[in-house]
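Engineer: In the part that follows, the structures are each spelled out as C-alpha cells.
Since every read-out is calculated from the coordinates, none of them should be taken as a lab result. Everything numeric here is computed off the predicted structure, so don't read it as measured data.
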Structure P
Amino acid sequence: MAISIVRKSGNSTVLVLPPEFVRERKLRIGETVEFEVFKKTDLSKLWGISRHLKIDAQKAKNELRKEW
C-alpha cells in the first residue's frame, strides 16, 4: 500500500502518488482511476490504555502489524 500526503495546489487538493506505485500499476497521465482513501491513524495515543487487560503487549503489537 502506498502512503501519500494530501496537498494544496491552487484551488484544488491533490494526492501525489509515489513513482513506484504508478509504475507497478502502469498508470498514465490523463487516465481515469478508481481509489479508496483511508486516513492513517496515530496508534501511539492508544499505547498504555489497556494496562488493566491481561494480554501480552508484544503479541498485541504483532497482531496490529499483520494488518499493515
Structure Q
Amino acid sequence: MLKHYPINIFFDDRDNLWVAISDDLPGCSAGGATPQEALAEFEVAVEAWLEARTAAGLEVPEPTLQRASA
C-alpha cells in the first residue's frame, strides 16, 4: 500500500533552491530548481529512505495525515 506523507516545499534562500521535506521522515529531503523538481526528487528520496529503513529492520512510520476516502 502506498503511503502518503505530508510534504512541505519551501524556497531556501541560503542554498538558492526549492526544498521538499516531510516531518514524518526524519533526514529525508530533496531539492530542485523548481517546486516540481524538488517534489519529483523527494519522491525518489522517500522510496530510498523507506527501503533503507526496511532493510535495516527499523520501523516505517505511518503518515501523520491520512487521506480522506472518496
Structure R
Amino acid sequence: MTLGSAQVGSTRRIIGCNAQHQLRCKLETMGLVPGEQVQIISSSDSGFIIEVKHSRLAISCDMADCLIVS
C-alpha cells in the first residue's frame, strides 16, 4: 500500500520508497525514511498534510504515491 491510498486519520509506518534518486533524497531530507511513523492529517486533490516526527508537512499526491507503507 502507498501513503497516497491510506485513509485520513490513520497512522502508517514507512517501509520503502519507490522514487528516483532526486525525489528519494528530498523525501529523506523531510524525515520520510523507512521505519518512521506517519499520520495522515488531511488529503485533497492537490496533496496531503501529514505529521512525522512531531512536524506537519505538505506533500504532493505524487510524493505520497512513492512512499510504501504498512
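Engineer: From P, Q, R, which structure was volume of the Cα convex hull per residue in Å³ = 71 calculated on? Please report the intermediate quantities before stating the final value.
Structural biologist: Details: P: 138; Q: 100; R: 71.
Structure R accounts for this read-out.
Engineer: If you work out relative contact order in percent (Cα under 8 Å, 6 or more apart) for P, Q, R, which one comes out largest? Don't skip to the end; give the middle numbers.
Structural biologist: Values: P: 16; Q: 29; R: 44.
Top value of relative contact order in percent (Cα under 8 Å, 6 or more apart) goes to structure R.
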